[in-house]
Structure P
């Protein structure tokens, strides 16, 4: 993997560290001031680390051999007394090759459509990176704190995501016509941007610049009407689903329809989350299954899931551990409302 970076440095007759340093400057130019402090993440770190200078950032990147080096597009301090204080200033779109039938020609056509829509709707010319298994699109913009506008503030769920995170989610869905990676749900706390010249360890390929941002930040106003309609529609759908859940649970209080639906729906990710937060507590503390019955139900569900993508964990241990934990502590499964906040991907799978 290091050979790729060294070859690039030799061709340009500059050092590897100089290449990365220049690319870091390029990525940082997309973000609102102040640039630091800011959180970063690398393969070696395995978590987001707050840094206070470019020199500190580069030190962590180098110590990770430039693998999976990412920078959060938003600052580390985004709220005050629980109220969001950061404006939408950056939109990130993730296009995964596997969502286009693993066909490069289809992926490229999808990228072209999205770039045309960004140009026509918001007059933007974003950065496009090749990540080794898809494209990342980065579009800076000029925004304002949406919670300070009554028309948006009244549409925010009391315990839901902040409106900046919701706007990031909406923008990706709207600009891609829902063709983006369904598992990509960035928030102000997790909007991690890859740096060109570093390595994506999932495919052992160098991240490359396909198109450079033109330096212009389109106004958020171009998208606000569509965002407001999106929030209204989300609120209507949530009310309908809550009403349906209430009717179902009145008829059969020991059965929850959306979890029963999940048991019939194999998924290719978040299997451990589902066992921990949903299936084990539901089967033990709601349906009142025996430990053996609960084990068999979860085991059968995982078998179906593994046909989509092979499991990467010890299923027997995980099932038994979570069943015992649910029985010992008596906690209930996560509600659908909280699931929408904690795991939008799973919520969307069930909503469909």
Structure Q
């Protein structure tokens, strides 16, 4: 069984904004829209999350035993960070309907997302379970994107003795590229680029991102390709100058992308251009006030430049917005330190 809804309906729903899917809040079409949106491999904005929650809560109130409503609730819980509840719920759904590929894929993802909370001896068992769920999902629906990405990441990141394999990761990447309609091409080429970057085969890395950027299929995402290439150049090749060349093109294509400006800030900071980095981080925050890493980096650079009053403001804003972030205590100390120096 491939899914509980026809592929044609899913394709149509993916094209609908969340607010349109919620026209009849909580009805079956709206729930399928929520599921499609949550599984679209794109970041869910706070506004989208609020809309999804309204739709799911309405459906839970009217049809709590509906299988698709329960699945939408799993995806909502995961999006809100409550992975433990989501994992328990998806396991119950799998017992009820073991042949739904989506459920298996989601369970596999939840296994790996929670693996760092487990003890060292439990991690192997959880990884094995996650891998198995991805394999079952692919067997049920070879065109599903999520389990192929997850399985490729497993092979890419796991040590050899635990099943890691560049060859097997490459097989999954190529399978993504081969999915009809090109919907898996960007992910497959990004994975191939990661594999080649690990092996320092930089011409091959560039080739994969050029192919992703120039793709003409309906699922192409040139900006994401540029962003991914810049990240690899910056973080893996350690070449911020080359990353900046890519990021300048990305800015022209998507000047309102906060991540592009964050990466620009990181690149300029690595090159010693603190003022340029401050401008880039500030732009990222202007576009996305909850750009957590940009705000912390901006506060640090302002302090380095002895702009203590403004640095203190940014540190305080960081603590206020992100109290649970591991850097919150450091930011609070930095704020106090800068306030003292500003007097």
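Figure out for me which of the structures P, Q the number 4.1 belongs to, where distance in nm of label points 7 Å out along Cα→Cβ at positions 79 and 167 was derived from the coordinates. Label of the originating structure: Q. For structures P, Q, which has the highest computed value of mean count of other Cβ atoms within 10 Å over residues 63-70? Across P, Q, mean count of other Cβ atoms within 10 Å over residues 63-70 peaks for P.
By the measure FRET efficiency 1/(1 + (r/R0)^6) of positions 87 and 135 (r between Cβ atoms, R0 = 25 Å, to 0.05), tell me the structure among P, Q with the highest figure. By FRET efficiency 1/(1 + (r/R0)^6) of positions 87 and 135 (r between Cβ atoms, R0 = 25 Å, to 0.05), the leading structure of P, Q is Q. When relative contact order in percent (Cα under 8 Å, 6 or more apart) is computed for each of P, Q, which one produces 16? It was calculated from structure P.
Which one of P, Q has distance in nm of label points 7 Å out along Cα→Cβ at positions 199 and 231, as calculated from the coordinates, equal to 4.4? Considering all the candidates, the number was obtained from P. Can you tell which of P, Q yields -14500 when helix-only ellipticity at 222 nm (-39500 (n - 2.57) for each DSSP H run of 4 or more, over all residues; to 500) is derived from it? Derived from the structure labelled P.
We did not get these values from a lab; they are worked out from the coordinates using the rules stated. All of these numbers come straight from a predicted model, not from anything done at the bench. Cβ atoms are built from the backbone, for glycine too; each structure is taken alone.
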